[in-house]
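Input: structures, listed below.
Nothing in this text is a laboratory measurement; each read-out follows from the coordinates by a stated rule. Please read these numbers as outputs of a predicted model, since none were measured by experiment. Cβ atoms are built from the backbone, for glycine too; each structure is taken alone.
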Structure 1
Amino acid sequence: MNYITSTELRTKTTELVEKLEAGEEVRLLHRSKVLGTIRPEHMDKKPLKTIEDTQKFFKDMRAIAKKVGKYTKSQRDVNYKKHMETKYGKFVF
C-alpha cells in the first residue's frame, strides 16, 4: 500500500496520478494519521465495435431521455419562483 501526505499532494500530484492510472490505491496521511484511501475509478466500459452495439447504446440513451422528460416554460417559472422565495423570502417578485 502506498502512502502520501497532505503536503505531498501539492508537490507530487503527477506521481499520484501515475499510481492511480496503474490501478494502485494510495492512503492519505495527515499529521501521522490515516485520513482515507484514494482509489482509482475503474472504467470497465468496452468500446462500441459493431453497429449493433452502437444501435443498442442509442436505444438505451433514448429510453433514459424519455424517463428524464422536459420541463415546460411554465414549470420552469414555477420552480424558479419557488427557489427565489426560499432563497430571498416571500414577495420578492
Structure 2
Amino acid sequence: MPKTETQLLENLFDCLDRLFDRDCGTVDVYNLLFATEKLITSIPDLNLDHYLSGVEQIMRNGESDEVQREMSLAVTSSLRHKLNELFPLI
C-alpha cells in the first residue's frame, strides 16, 4: 500500500477514535471519509462509499449531535474493525 494511502487510512482510524472520545463530530468523520474514499485505490474491497453514504444520511436527519455521534459509531463500527486489521499497532 502506498505511503499516502496508509497515512489517509491511519488518519481515518484516528478520526473514528476521536469520534468515540467525543473529540470530533459526525461532520469531521464525513469530511475525512469523503477525501479518503476518493484517494484510496490499492484496497478495492474497502468500500468506503458505504460508510460515506451512511454518515451522510445521519448528518441530514436533524438529530442532536450526540444522537448523530451514536449513530455514526454504529455505522462505522465494521470499518473500525477493518482498519484495525490493516493497522493493528495503531
For which of the structures 1, 2 does the calculation of Cα extents along the principal axes in Å, for residues 32-71 alone return 52, 35, 9?
1
When 1, 2 are compared on volume of the Cα convex hull per residue in Å³, the highest value belongs to 1
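Comparing structures 1, 2 by mean count of other Cβ atoms within 10 Å over residues 24-31, which one has the largest value?
Values: 1: 13.9; 2: 18.4.
Max of mean count of other Cβ atoms within 10 Å over residues 24-31: 2.
Which structure, out of 1, 2, was relative contact order in percent (Cα under 8 Å, 6 or more apart) calculated from, if the result is 17? Could you put the intermediate results ahead of the total?
Values: 1: 17; 2: 35.
It must be structure 1, since only it matches.
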Just checking, which of 1, 2 has the largest value of FRET efficiency 1/(1 + (r/R0)^6) of positions 56 and 80 (r between Cβ atoms, R0 = 35 Å, to 0.05)?
2
Computing helix-only ellipticity at 222 nm (-39500 (n - 2.57) for each DSSP H run of 4 or more, over all residues; to 500) for each of 1, 2, the value -15500 comes from structure 1
